[in-house]
Each structure stands twice: as C-alpha cells, then as structure tokens.
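Dropping the structures in below, format is structure tokens.
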Structure 1
Amino acid sequence: MKKLIVALIVSILLLTICPLTFGQAETTEPIIKVKLLNYLGNQSEITIQTSTNTITSDSKVTLQGNQMYHLKVEQGKISLYENTTKINTYDSFSLYATAENQTLINSRLYSGNFDFNVENNQFIRPINHVLMEQYLKGVVPNEMIASWNLEALKAQAVSARTYAMGYLGAIIDDTVRYQVYGGYGTNQNTNKAVDDTSGQTLTYEGKLINAVYSSSNGGKTESNANVWSGESLPYLPIKNDPYDPKNPWSLSIKKKQIDLTNKDLKNINPWWSTTQEVDQTISTNLKNYLYSNGYKGKEIKIIGIPMITFTNKLESNRYSLGNLKVNFLVKDDVNSNGELNIKTLEKTNIKASDLRIIIGTSLLRSQYITKQETTNDTISITGSGFGHGVGMSQYGAKSMGEQGKTYKDILSFYYPSTTLTTQYTQLPLLKTDRIAGTDRYATAVSISQKGWKIANTVVLVRSDKFPDALAGAPLAAQENAPILLTPSHRLNDQTKQEIIRLQAKKVIILGATPAVSDNVKNELTGMGIEVERIGGANRSETAAEIAKKLNSSNQAIIAYDNNFPDALSIAPYAVKHGIPILLTGTDKLPTATVKALQGKDKTIVVGSSKVVSDQVFGKLPNPTRYSGAVRYDTNREIVTKLPLGRDKAYIATGENFPDALAGSVLAAQENAPIILVRDQQVPEATKTLLDEYKTFSILGSSQIIGDDIEQRLNQIMLKQSINSN
C-alpha cells in the first residue's frame with residue numbers, strides 16, 4: 001500500500017503545469033480527447049478487442065465483438081490484422097464504440113472511441129474520445145486514493161471535472177502533465193463520487209475556475225501567481241490550512257558522491273563500471289537532466305553536489321528561487337593530458353520549481369522548506385507538504401471528510417468565493433430513438449404520439465395488405481394527419497384509443513369495402529366521427545382517387561403496384577413536395593393512372609425495368625427513373641438522388657410495409673428520408689449511406705429491426721458527433 005500511495009502522490013504533484021483556459025457552460029455532456037501515453041508507452045504493435053461489434057473508419061470493416069485484432073506500423077502506415085490475416089492498411093484508423101461498450105488496448109480497458117495514428121513514423125498512438133463522466137471515472141482513482149472517504153472523493157471529482165472542462169476541443173494526454181487517466185473506471189467508490197457530482201463544476205463570476213490541486217500544502221496554501229506567475233486569482237489565495245496534516249519530509253545529500261582519491265583519470269577501465277554514486281536516486285535524476293541538455297547518449301558519473309540552496313522566501317513560506325552546483329565526469333571527455341575533465345553544472349537564481357524537477361520531485365517534495373543546513377560533508381533540507389500547494393490539498397480534503405465536512409465544505413474552503421455550478425445535465429444525443437410498440441398497430445400509435453398532440457383528421461389504412469395504403473402518405477401530410485392501422489373487419493382497440501386521444505373529428509379510410517369493411521366505418525360513425533372513404537375498384541383506381549384530393553402538382557410519381565418498398569422509399573419525398581403517388585403494373589399502365597397523369601409534365605419512376613418496364617416508361621410524360629438491382633439499391637438511389645435533409649434519417653424494415661408507411665409523414669415533417677434495412681442486417685447498399693446522417697429514429701420494435709442494427713446506428717451517431725467536434 002505504501003508504494004501505491006507514493007506512486008499516486010508522485011502523479012498528483014506534477015498535475016497542472018500551466019493555468020487553464022476558462023470556458024463557458026456546456027448544455028450537454030462533452031467529449032474529451034485523451035492521447036494514451038502513460039500506460040501504453042511507445043509501441044509499434046498493439047492489440048485491440050471490443051466488447052461488441054464495432055464500426056470503423058473503413059465502411060467495409062466492422063470489428064467483431066470479443067475478437068482480438070492487431071494494429072501494426074508497417075512502412076509508416078497502420079496495418080489491421082485479424083490473427084495473422086491482414087485486412088487492410090491505412091494512414092490512420094478509427095473505431096466507434098458507444099459509451100456502454102468497452103475496448104481492450106493491450107489488455108487495458110477503455111470506453112469511448114479511438115483514432116489511431118502513426119507517431120514519429122514508428123509508433124501507434126491512440127487518441128481516446130471519451131464522455132466526460134467516463135473520463136473522470138478513470139481519473140479520480142488515479143489522482144486520489146480510492147479507499148478514502150466519499151466526501152473527499154466527491155471534492156476530487158468536482159475539481160478534476162472543472163480542470164478538464166478547460167481543455168475541451170484540445171487533445172490532452174493521460175499523464176501527470178494533465179491528469180492521470182487509467183481508462184475504464186471500475187472502482188465503485190470513486191464511480192459513486194463521480195455519479196453523485198455529475199456535471200458539477202466550480203465557477204467564479206460565471207466562468208470556470210482553474211481548479212488546480214496538489215497532494216499536501218504543508219499547512220499553508222500557495223498563490224497561483226507564485227507558481228506560474230501572472231495575476232493572482234482571488235479563489236487561490238495564500239492562507240493557513242488547519243486540515244492539512246503537513247506531511248513533513250527531509251532530504252540529506254552527500255556533497256561528495258564519488259571519491260576520486262586513488263582513481264586514475266587517465267586509465268578509467270579498472271574502476272569506471274564498478275564505481276557508483278553514494279546517493280543513487282538524486283544522481284540518476286541529475287544524469288537524466290544532463291542527458292536532456294547536451295549529453296544524450298553519454299556515460300556520466302556524478303562526482304559531487306557541492307551546493308543546493310533556496311532563496312527568496314515568500315509569504316507562503318515557500319521559496320521561489322534556487323541555486324545548484326554539480327560536478328560530473330563524462331566518459332571519453334578528456335583534456336590534453338588524456339585525463340577526464342571534471343565538468344560543472346551550475347544554476348543560479350533559477351525557479352525553485354525548476355530546481356525541484358532537476359533534483360527530483362519525489363525527493364524534494366515541495367518548495368515549502370522549513371530548514372536548510374550545509375556542513376562540510378552534507379546538504380540537509382527539511383520541509384512540509386507534497387506538490388505546488390495551490391488550490392485543494394488532497395490530504396486536507398481527506399481530513400475534512402473524516403471530520404464530517406461535506407464535499408461542498410471542502411471546495412468552499414480551498415476555492416473561496418466560487419460557486420458550485422451544474423455545467424450540464426442532459427446526456428449527448430448519442431442513442432438512436434426507437435419508435436415502437438408491441439405490434440404494427442401499437443407502432444403506428446407510437447408514431448402518431450411522437451408527431452401529433454392533437455389532429456383534426458386521421459388517415460386509416462388496412463394493416464395486412466399494402467396496395468390501397470401506398471399512395472396515402474401525401475394525402476395524410478396535406479391533411480396534417482397521422483396514418484393509423486386497422487384490421488379489415490373491425491376497428492383495432494389501440495387505434496380507437498389513439499383517435500380519441502387525438503380528438504379527431506374526421507377519419508379518411510383508404511380503400512373500398514373489401515379492404516376496410518363498413519363495420520369499421522360504422523364504429524367510427526358511432527363515435528361521432530365524420531368518415532370519408534377513398535377507394536376504387538382496384539389499387540390503381542384508389543391511388544388515382546387519392547391524387548384527385550391533393551393540391552395541384554405538375555409532377556407524379558409512378559411506382560409498381562404489386563410490391564411496396566419502392567413506393568415507401570419515395571414517400572417522404574412525395575410528402576415533402578406534395579407529389580401524388582400513382583401505381584402501375586410492370587408491362588401495362590392502368591387506365592386510372594393514365595387519366596391521373598393528364599396535365600402532368602414530369603414523372604418520377606421508382607424501380608427498375610423489371611418492375612416498371614421500359615414500355616411503360618416510354619408512355620410517361622418526361623420520365624426520370626430511380627432504380628437499383630434490388631429494393632435496397634433503389635432506396636439508396638432515391639435517398640441519394642432526391643435528397644431531403646442530412647441531419648436525420650428514419651430507419652424501417654424493407655421486408656414489410658406498415659411501419660415505414662406510418663412513419664413517412666413524420667419523417668417528412670423532419671425533412672428526413674426513410675432508409676430501408678433488413679430485419680437483422682444492414683444491406684451493403686445502405687452501409688455507407690447511413691454514414692451521411694447524424695441521428696436516427698428506428699420505426700418498429702427489436703423483433704422488426706434488431707438490436708445489432710440499433711447498436712450500429714448508435715456507433716454512427718457517435719462517430720458523427722466526434723467528427724463534428
């Protein structure tokens with residue numbers, strides 16, 4: 001446990017190397033971007049495994065859930081492998097998993113989405129796009145001991161959230177340079193602290209504060225201006241802290257690290273490799289500094305540390321300046337006599353914070369120094385605290401929580417004059433809306449309830465056969481009426497209750513009595529509702545009669561009368577533009593349709609020549625055909641070539657008609673197309689089409705359109721959200 005605490009404290013003390021850019025309130029939970037460095041390191045090959053099927057930036061590649069994949073850097077690019085089989089090579093690669101799913105990267109668990117890029121032409125570098133609350137669940141247990149009391153952890157969660165909000169839109173990393181992020185949070189205690197404070201941050205005069213914190217302030221807080229310069233912030237003052245346990249420390253360093261007596265500086269081979277410095281930790285830290293400042297790749301011995309002093313004591317009892325002198329040898333660096341040169345590193349009046357880093361922050365734990373002593377042999381320094389001392393003391397927060405103080409008390413003490421503010425309460429729109437009921441009748445009712453609080457008119461169609469219903473969407477839109485379903489012989493109970501809820505005064509029945517019986521009509525009449533029936537001797541005549549009810553349009557849509565998908569694909573477009581849908585056989589244009597086409601100067605034909613022949617096509621006024629090999633190809637052609645809005649799409653099964661028909665008017669109200677899918681699978685023609693939309697609504701239950709499709713849509717929505725940020 002002691003080692004764990006030390007490791008966590010080390011990560012804490014380096015937190016926040018510079019002040020934040022303050023931000024304004026968010027309305028929805030934001031996504032933060034984190035470059036994974038700390039635990040991953042520099043790797044030219046990594047493994048990834050997702051908990052469910054997950055779409056990628058390659059529209060042809062979906063990662064299968066619980067299957068191990070490999071990403072390798074090959075010739076400066078990323079290659080994706082499944083086992084030993086190369087799938088493809090990319091300049092960059094992304095995967096899009098919804099928040100409830102997890103991804104293993106080299107056996108560490110994460111949530112959210114990832115961009116994988118090549119760094120320095122040799123390493124794979126993931127960037128994790130993760131929801132703020134999930135990010136915090138990976139931060140809090142890495143920045144505060146997870147077993148500490150809940151109030152302290154809640155204060156930590158608010159501070160960490162406030163800090164992170166200052167970096168929205170930027171790419172941070174998972175190291176002490178920002179906040180240590182360990183991936184998917186599994187600790188129940190820290191997760192509760194995050195959940196209990198969801199969306200809460202600290203503000204001052206309406207703006208997010210710079211919510212810095214450190215492990216221990218030694219009994220007195222520090223001003224931000226003394227650490228990072230700039231203007232002193234009123235909520236980060238210097239004041240005594242009776243809650244911080246002070247955490248005293250001491251450091252003793254031998255001035256002479258290597259005794260050169262009897263060491264031959266011309267012939268170093270007998271002693272160089274076997275001679276070590278007295279104080280290994282500080283010597284290693286000093287060597288690392290030298291390696292980074294002109295001596296990279298050299299072999300160095302620290303022979304002496306004759307001076308470490310701190311000067312310019314501040315009001316906070318911390319020192320702002322320091323001096324350092326180090327004597328060292330560099331192998332093969334010799335003078336004209338062939339002896340090793342004794343070299344000197346000397347730093348005068350440098351920032352005390354810089355001197356801490358050179359010496360080692362785990363040794364020189366703070367700038368709160370209570371005593372400095374130098375003898376002929378030794379430099380001794382004692383002090384209190386651990387870290388920069390600005391803002392919240394984590395050990396002080398722990399003590400306050402143990403004394404019965406709440407997290408609000410803790411935050412108020414360490415960040416005086418600030419206000420606890422809820423930055424966001426609404427989750428981002430990253431989940432597909434499903435409009436559904438237990439059966440087709442209930443789904444139509446759900447669609448009606450989604451789109452209409454009240455409706456003067458309702459369009460009623462037969463639930464089990466499509467022909468009379470196909471042409472009904474433009475009429476329903478003109479009447480601002482939902483489309484509801486009923487069996488032929490009686491009025492469905494759910495439909496009846498929806499008509500009552502809508503306070504409808506009129507019902508338009510589509511189809512003659514064989515389609516919807518007079519029993520249904522009589523029941524409606526008995527409810528005091530006006531009933532109008534629009535029907536002909538056959539489906540083509542019914543469509544023509546419906547067309548007569550529409551406001552004038554110089555266009556008409558021609559669809560195949562013996563199947564439904566093509567007519568449903570065009571329905572939202574027809575509704576949006578008030579264009580009647582007329583029906584035809586494959587090789588013969590019905591008389592009723594010919595009459596209805598009189599006065600039209602343009603025709604839109606939906607479906608291939610297999611369903612609407614070239615012979616029929618040639619008889620139409622100024623026709624344009626939109627078609628594909630199968631219904632899903634035709635759907636794509638219509639949606640692409642006759643576009644509505646790109647913000648949203650409605651998803652319906654292409655295997656049956658009721659849900660798409662009932663949803664067509666609602667879709668058109670939102671300027672959205674209907675995209676057809678198979679019940680449990682997205683057709684190939686549709687996969688890339690879906691990538692063009694930001695949000696989706698599914699028409700029908702999971703028995704009609706499966707959960708796997710919903711999952712894919714959720715991933716696409718998240719992908720679009722990420723790409724738009």
Structure 2
Amino acid sequence: MPDLLIELFSEEIPARMQARAREDLRKLVTDGLVEAGLHYAHAAAFSTPRRLVLALEGLSERSPTLREERKGPSASAPEAAVQGFLRSTGLTLDQLELRDDKKGQVYFAVVEKPGRAAPEIVAEVLERTIRNFPWPKSMRWGAGALRWVRPLHSILCILTTEAGAEVVPLEIEGIVSGNTTEGHRFMAPGRFAVSGFDDYAAKLKAAKVVLDSAEREAIIWHDATQMAFARGLELVEDKGLLAEVAGLVEYPVALMGDIADDFLGLPPEVLQTSMKEHQKFFSVKNPKTGRIEGFVTVANRETADHGATILKGNLKVLSARLSDAKFFWENDLRLVKSEGLEGMGAGLANVTFHNKLGSQAARIERIEALAGEIAPLVGASPDLAVEAARVAKADLRSAMVGEFPELQGLMGSYYARAAGLPEAVANACKGHYSPLGPSDDVPTEPVTVAVALADKIDTLTGFWAIGEMPTGSKDPFALRRAALGVIRLVLNNDLRLNLSELFQKANSGTDAGDLLSFFHDRLKVFLKDQNIRHDVIDACLAMPGNDDLTLLVKRAEALGAVLATEDGANLIAGFKRANNILAQAEAKDGVEYSYGADVKFAEGPEEVALFAALDQAEAAIAPAMAAEDFATAMGAMAALRGPIDAFFTAVQINSDNEIVRRNRLNLLSRIRQICLSVADLTKLEG
C-alpha cells in the first residue's frame with residue numbers, strides 16, 4: 001500500500017494561522033479520500049513558515065468497485081414509469097433484469113460503479129482542498145483566480161511504494177505538481193527531489209529546515225533556558241509566545257542579550273509586555289530580585305558572527321521601544337504624584353462606557369456605591385472598598401495603558417502605591433478584573449473581592465436593564481464571563497450573599513428574576529465540570545434561598561452524595577412511587593391528602609415501623625435544615641429507604657377499608673412532605 005506525501009510551498013504563512021491550517025489540511029484531505037472510498041493507516045500534518053505538509057501511511061491503491069441493486073417498476077407499468085427509472089439509473093432497457101415478485105415480474109437495475117486508482121482520487125481531493133481552503137484571510141496574485149494565504153509557489157505530491165515514487169499529476173493555475181521542494185531560504189537555497197516522507201524529512205533537516213513545530217519549540221526552549229541558566233538567570237515561561245516564535249522560523253537560533261541599565265527600573269511586566277508585543281522577545285529575569293534583566297530573541301539562521309549583527313540591530317530597536325515605555329512610565333508617575341490617582345482618572349467622565357449606560361465615570365460611581373454595600377458582607381472595610389472602587393479604573397487614562405491595554409489594572413496597582421494609597425487599594429486595582437477566565441486565579445483579599453463583585457454585578461445589571469442580554473452564541477459584552485466570575489468569587493470565598501437584593505441595589509430597573517435564572521444556567525455549566533448533575537441542581541433550585549449560591553451548592557453537593565449511595569438511589573424510587581400513587585388518588589378523589597395520618601389505623605409491623613421512621617426523620621431533618629447541615633438532613637432522609645421499601649412490599653395502599661385507605665394516602669403525603677423539605681425530588685431524572 002502506498003504512502004502519500006503532500007507539501008504546499010508558499011511565501012511566509014502568518015504564525016497565528018499555522019496550527020489551524022495544518023489541521024484543516026489533514027481533515028480536508030483525509031475526509032475527501034475516505035468519502036471517495038480510500039483508506040489509510042496513519043496521517044500526520046506539519047507546518048513551517050513556508051510550507052504545509054501532510055504525510056499519509058498505508059493508503060489503499062484504489063477505491064472498491066461498488067455494486068448496487070435497485071428495484072424498479074413492474075413489467076406491466078406504464079412506459080413513462082419505466083423510462084423514468086431508466087433515466088435515474090443511467091441504463092438502457094436491455095440492461096435491466098426481469099425478476100419474479102409477489103405481484104408478477106419486476107424490473108431490477110444492477111449498477112456497478114468501478115473503483116478508481118488512488119492517484120486520480122488524490123489529485124481530485126487535493127485540488128478541491130486547495131481551491132476551497134478555509135484561510136481566515138487569503139489573497140490573489142498575478143492574473144490567476146486562485147486564492148491562498150500568501151502566493152503559492154509549488155505543490156509536491158507523490159505516492160511512494162516499494163517500487164519507487166510516483167508524482168500525482170495535478171495542475172492548478174499553472175502550478176504543476178512534482179517531487180521537488182526547497183530548503184532554507186538563505187542557508188540552503190535551491191530545489192531538490194524527494195522520494196518519500198523519510199527522505200523528505202531528512203533532506204529538509206540537511207537543508208536547515210526543522211519540519212515539526214513541536215521540535216522547533218523544544219529547540220528554542222532548551223537553548224534559551226540553557227543560555228539564561230549559564231548566567232544565573234531564568235527564562236520567563238510564555239507558551240503562547242513560544243508557539244508563535246516557532247511559527248516564525250524554519251531553523252531556530254536562540255540569541256541572548258542584556259537590557260540597558262536605563263530600563264531596569266521599569267516594572268517587570270512593562271518590560272515583558274513591550275518586548276513580547278513589539279519584538280517577540282522572551283524575557284529573562286533575575287530569580288533573586290524578580291527584575292527583568294535580559295532577553296532572548298530567535299533568529300531564523302546561523303551567521304558567521306554568531307548572531308552579533310542580529311543582536312546589535314535588535315538592541316537598537318529595543319532601546320527605542322523601551323525608551324517609549326520609560327517615557328510613559330515617568331510621565332504617568334509625575335501625574336499621579338502631582339494630582340493623585342483620582343486626577344489621572346478625571347478624564348473618564350469624557351469616556352463613554354455605553355451610550356445607554358453613561359460614561360466610565362458614571363459607572364465608577366455606581367461601582368463605588370455597590371462596593372460599599374458589599375464590603376461588610378465579605379469582611380472588608382467599606383471605606384477602603386469605596387476608595388478602591390473610586391480609583392480602580394483610573395489607569396485607563398494612563399499613557400502606559402494607552403500603549404499596552406493588557407496592563408490595565410496592573411499599572412493601577414503601581415500607580416496606587418506611588419500615590420501612597422493603602423496596599424489593599426493597590427491590590428484591588430490589579431485584582432478587581434479577576435477572574436477573567438476559567439483558569440484565572442480568584443481574588444481572596446476582602447477589599448478586592450468587594451470591588452470585583454461590584455464591577456461584575458454592575459455590568460450584568462446594567463446590560464440587563466437595557467435589554468442587552470446574550471442570545472445564542474452571541475455575547476458581545478462578555479456577560480457570561482462576568483456571571484461566571486461572580487459565581488467563582490462567591491463559591492471560592494464561601495460567601496453568603498443574597499444576589500437578588502444586590503441586583504436591585506445595583507440597578508432597580510433590572511429584572512432580578514430573569515438575571516438570577518441566567519446565573520443558575522451558568523452555575524449548572526460550572527458545576528457540570530465538578531460532576532454535579534444538572535437535575536440535582538434543579539432539585540435544589542426549587543428550594544427557598546436559591547439566590548444564595550454557596551447555600552445552593554452545599555445543598556446540591558449533599559444531595560449528590562446521597563444519590564451516589566444505594567440507599568439514596570432506592571429512596572428516590574420509593575419517593576416517586578409514593579408521589580405517583582398519591583397524585584393519582586388525589587386526582588381521582590378530588591381532594592388533597594396532606595394531613596391526618598394516624599398510627600392507630602396502621603395494620604401490621606411494617607406500617608407501624610414507617611410511622612416511627614417518619615417521626616424520627618422529621619425530628620432529625622428539621623433542625624439539620626435550620627442549621628444548614630444538609631449532609632445530616634439528607635442522611636436522615638436516605639434512612640427512610642428501608643422502612644418505605646418494606647411498607648410497599650407488605651401493604652396494599654388502596655385497601656377496601658376506606659378509612660385505612662385514606663390513612664395510608666395521608667401517610668404517603670408525609671413521605672412526600674418530609675422528602676420535599678430537603679429538596680424537590682420530583683426534578684430528579686430516572
């Protein structure tokens with residue numbers, strides 16, 4: 001069985017597009033081959049800045065011949081019906097078969113679709129893939145109609161067997177497929193032929209091209225960390241930058257340089273951000289001081305002077321970039337020291353947050369007020385929380401954040417310290433945006449928590465009040481992320497908050513019930529990852545206090561734990577049986593059986609035992625629920641499993657004695673009432 005090698009060689013592919021492009025190439029080609037009847041054993045895709053590559057092992061040599069039998073009209077059918085059948089099959093009348101059927105003779109068509117050779121199918125699939133490739137952005141060049149991310153220069157497409165390599169014939173817009181490729185643009189120019197993937201990979205390596213992006217990443221990381229280690233320093237880890245840089249070079253050569261003394265006083269995050277965003281440099285820090293003292297750049301070639309000229313040029317550009325950063329930093333500090341952090345943020349009155357929600361300054365006033373309300377609920381000083389909320393977004397008007405928006409909050413913490421504000425205020429400036437994503441740390445310092453909650457709740461209630469809720473997959477204002485942030489802040493800090501009250505305090509025009517339902521939906525998604533079933537959440541949502549998320553989750557965890565036991569699972573079956581019988585009887589009799597069960601009418605030990613068990617459970621559950629000891633309450637409920645099972649085994653509910661029947665139905669009502677006092681078990685599935 002042959003192996004297939006495809007290389008699409010072009011001008012430089014943007015690094016951010018390469019991972020998706022190689023996966024698209026693999027999927028489009030393999031799906032097309034399989035749909036056409038070919039099979040393969042293994043597929044691997046690769047990318048460098050100038051090539052997309054797909055290697056398939058064990059490709060079948062041709063697609064199978066397909067034989068299809070189709071039943072047609074009867075031999076006595078009208079001529080029009082027969083002709084229609086012939087047109088649908090592409091056959092002539094003499095090619096049809098007459099076969100006996102229950103109602104007489106019937107026409108049958110036997111249609112054979114002959115198999116096709118692999119080269120024919122590969123050429124067809126590859127051309128379709130190239131012409132319809134889903135680049136985020138593409139271009140045309142010259143007079144051709146072909147679109148590609150950058151001008152496409154050559155197509156390598158060969159099938160290799162023990163007998164040798166065969167070029168798959170293909171031509172697209174004047175580009176004819178072949179068996180040749182190019183090595184490194186500078187260190188190994190010129191084309192060379194290959195006979196298969198192993199030969200291709202070996203010759204590329206000799207031509208100074210590292211084909212596998214993961215291998216390029218490993219080379220960069222190893223060399224850069226070793227350079228830093230040799231000087232007693234550490235490379236700052238940045239997986240995103242590592243993947244991007246690996247997509248910029250075909251032959252990575254790490255070079256290390258020093259940051260000039262003039263810039264060492266800049267905050268390390270400023271140095272790191274400036275070097276990453278502007279020049280794709282890795283930061284190198286002193287582990288003893290935390291200062292960024294050096295950088296690593298990755299060249300795309302070896303040079304006779306071992307990178308000295310490259311480093312010199314990079315240092316010149318770096319100095320200019322860091323001079324700008326230093327200018328921003330010093331100007332911002334002067335402003336803060338002369339006018340304070342509030343002075344820096346004064347211009348936010350002229351910055352619109354949303355045309356229906358006012359300016360950023362108006363929003364800050366709302367957050368201040370709400371932070372003051374939340375502070376005592378989270379153990380924070382109201383005065384500090386209000387002060388922190390007042391200045392938390394002031395750095396949005398700083399020159400540094402204007403240049404590097406991703407530093408908002410962080411720069412605010414530096415400026416707050418420079419202004420002599422309390423450390424809790426400085427920390428809130430940095431932390432109040434968190435958590436931003438599922439992997440982001442959750443703040444725990446009370447003042448930060450108060451401001452973070454106020455910020456997110458103001459956003460949610462504001463957009464809810466103006467009717468800008470998320471719809472389907474659209475969430476332009478990141479409201480789902482804000483709700484999840486509130487959920488994580490509440491649960492991670494074990495906070496007891498009445499969210500409905502806070503929603504009304506934040507914005508009286510908000511539909512608190514609708515917003516709370518949105519939170520409940522987000523909570524189900526969040527708890528799914530913690531293996532808490534959505535129906536368990538629904539059973540607890542039906543209980544009072546469902547806007548207290550911590551209480552809600554504790555109840556759900558306890559119920560989930562009980563349901564995981566044999567007693568718990570069987571109790572649910574017993575509860576549902578009791579509830580169903582009771583509902584049917586109430587519908588039939590037109591009355592509600594909700595009181596009056598008396599042990600004196602019990603007939604038999606199992607019925608007497610159930611009365612005693614219900615008394616015992618009620619006595620245990622009521623105080624446990626009042627104390628929010630859900631584990632004890634649900635354990636007492638689960639203990640009813642045995643007495644309920646025994647009761648149903650021994651007793652007939654619909655007794656001929658009407659008094660006994662009513663008493664037993666009221667006894668079932670007690671089962672329902674006691675169980676529903678813990679959670680709404682009717683919401684549980686199964």
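We did not get these values from a lab; they are worked out from the coordinates using the rules stated. What you are looking at is a predicted structure, and each value in this text was computed from that prediction instead of being measured. Cβ atoms are built from the backbone, for glycine too; each structure is taken alone.
Quick notes on this structure:
- Per Rg/Rh (Cα atoms, Kirkwood Rh), the highest-valued of structures 1, 2: 1
- Entry that produces 7 once relative contact order in percent (Cα under 8 Å, 6 or more apart) is calculated, selected from 1, 2: 2
- A value of 12.0 for distance in nm of label points 7 Å out along Cα→Cβ at positions 266 and 514, calculated from one of 1, 2, originates in structure 1.
- If you line up 1, 2 by Kirkwood radius over Cα pairs in Å, for residues 290-353 alone, the top spot, with the largest value, goes to 2.
- If mean count of other Cβ atoms within 10 Å over residues 34-41 is computed and equals 18.6, the structure in 1, 2: 1
- Value 8.3, calculated as distance in nm of label points 7 Å out along Cα→Cβ at positions 210 and 666, assigned to which of 1, 2: 2
- Which of 1, 2 yields 0.30 [FRET efficiency 1/(1 + (r/R0)^6) of positions 378 and 586 (r between Cβ atoms, R0 = 41 Å, to 0.05), calculated]: 2
- Which entry (1, 2) yields the derived value -16500 for helix-only ellipticity at 222 nm (-39500 (n - 2.57) for each DSSP H run of 4 or more, over all residues; to 500): 2
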